[in-house]
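Next come the structures, one after another.
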Structure P
Amino acid sequence: MCIRDRRKLAAEAASAGVGLGAFNVVLLEHGEAQVAAAEAVNLPVILQLSQNAVKYHHGWLDPIGSAVLKLAEQAKVPVVAHLDHAEDLDLCRAAVDLGFTSIMYDGSKLPDAQNRDTTAQITQWCHDRGVSVEAELGEVGGKNGVHDPSARTNPEDAAKFVADTGVDLLAVAVGSSHAMTSRDATLDTDLISAIKKAVPVPLVLHGSSGVSDEGMRAAIKAGMTKINVSTHLNVVYTAEVRKDLAQGPDLVDPRKYSRNGNAALQAEVERLLLWYSGK
């Protein structure tokens, strides 16, 4: 269909009380499967290209970024091309110049005042170009920073951060953690509800791979909107690739040993999109 404004999609999802699926594109085939999944269930989707994924692709944004944009442009459903977890301001600007309509600037490792100031600056720069911005507070608890599962976002701090920076979406710490391969994280739904009441923009959950289906449904009901998923899809994809490679050393064609992995990834994205939408 087209590249959509994430602000509008997120606002619509928040108003309807449903989740908006956002899935990381590590390989081009991942993006193809995610768009195919969204078309199959007739739901919008966010394709996320992270700073780490750009580094994996030799640090070259243009080839993989242009491919993500082309997938979004030719899709039959609303698709957002989003730069995820970008700490590099030059990369943020390059993605916007390339055509991305959404970025997540991650200044969470910076001192709080510097994070707010830098986030406000890149947000204004993006808004001047019609691009939406997601961000998150810095370390607010936990042993290993804001992404530690013991970290918690304070609702008042969250509200002030949004007011200070002007961001369009806010990622919050409510019990999840990045790169979890098990789905046993426990989210603080009471805290989600409290933050939702305090903050005027849609909320984002990072580390959703570690949360069960029922946990995600409860989080969305409590007020979570954008749901980021990466590691869980890697687990699904890799499990099928391992099965195929176990057939023996003669299987060397990546088209053959990736086919089932891509199909499994697409099926899981279809399932998650439907689950997040309450269907």
Structure Q
Amino acid sequence: MEKNYRAELIGLFGDPVDGNPIGVVEEAAFAARGLNYRYIITRVPPDDLEAAFRGIQAMGFRGANLTMPHKIQILPLLDEIGVSASIIGAVNTVVCRDGRWIGENSDGKGFVAALLKNGGTLEGKHVTLLGAGGAARAIGVECALAGAKHITVINRNRERGEDLARVIAENTPCEAAYIPWEGTVAIPECDILINATCVGLAPHADEKPDIDYDGIRPGMVVSDVVFNPEWPPFLREARARGAKAITGLGMLVCQGARNFTLWTGEEAPFTAMFDALKGEFDT
């Protein structure tokens, strides 16, 4: 058989992207499965998104990830959008199938998968969500679709917080409410508490969300989207109070694993992907 030197290509568009480690995770997965794929991280300023997207179409890319600020701007360029991505109103992954470009959102699905891998469940649970940005929208919608009974959104910007609660309540079977984040906010009684803000992310790794930590009870599940550092102050505090703490590494890897399968059609090598990501922060 004649050797094929042409790799299948996957891209990442964003601005900034220099500190994004997802390429390490996907490359580890390609290697583990023996696939001749390459993951190419590119800085694409907002005004250049359409040109960049037309470029990967012309070059035969299999798909791409979209990070800030492109998750909404990509929507009119796509042929189809997945159901949950339509509810969320943003896309972080695109895949080319039979010449059609389809948008999905794996942010929230990654969170749900990581929660389940850690022995958690959403069926009938009360969830408190800190934040109402892109990650929070995806997580809130997917938690609702996965069976959560009630989601409380806590956010400083009232318009965004109320909008997310409305989107959840109107598009899923889950109840939802908004609480304004004014000063040190009290956490309502809940089963799962999620920090979906960037508070605690390096280089501001000594910061933690301004909440009343007395609201964290033993046995509560507490999760964070922050993955660098692996154990930000929010999770360390929750763990010290007896909560079951789940780091952001699992969410990022589960998200990457779902994307890997969308692009390649193969089962993702989760352990290889997790080890690759963890290795980036253990040094």
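Since every read-out is calculated from the coordinates, none of them should be taken as a lab result. Keep in mind the model is a prediction, meaning the values are calculated, not measured. Cβ atoms are built from the backbone, for glycine too; each structure is taken alone.
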Which structure, out of P, Q, was Cα Rg over 2.2 N^0.38 Å derived from, given a value of 1.00?
Q
Output the label of whichever structure in P, Q has the greatest value of Cα Rg over 2.2 N^0.38 Å, for residues 91-170 alone.
Q
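Quick one: distance in nm of label points 7 Å out along Cα→Cβ at positions 235 and 267 came out at 2.6 when computed from one of P, Q, so which one is it?
Checking each candidate, the match is Q.
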Read-out helix-only ellipticity at 222 nm (-39500 (n - 2.57) for each DSSP H run of 4 or more, over all residues; to 500), computed value -11000, structure in P, Q:
Q
When mean count of other Cβ atoms within 10 Å over residues 27-34 is computed for each of P, Q, the largest belongs to:
P
Suppose you compute relative contact order in percent (Cα under 8 Å, 6 or more apart) for every structure in P, Q: which one lands on 16?
Q
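Given a value of 3.0 for distance in nm of label points 7 Å out along Cα→Cβ at positions 75 and 195, point me to the structure among P, Q it was derived from.
The value was obtained from structure Q.
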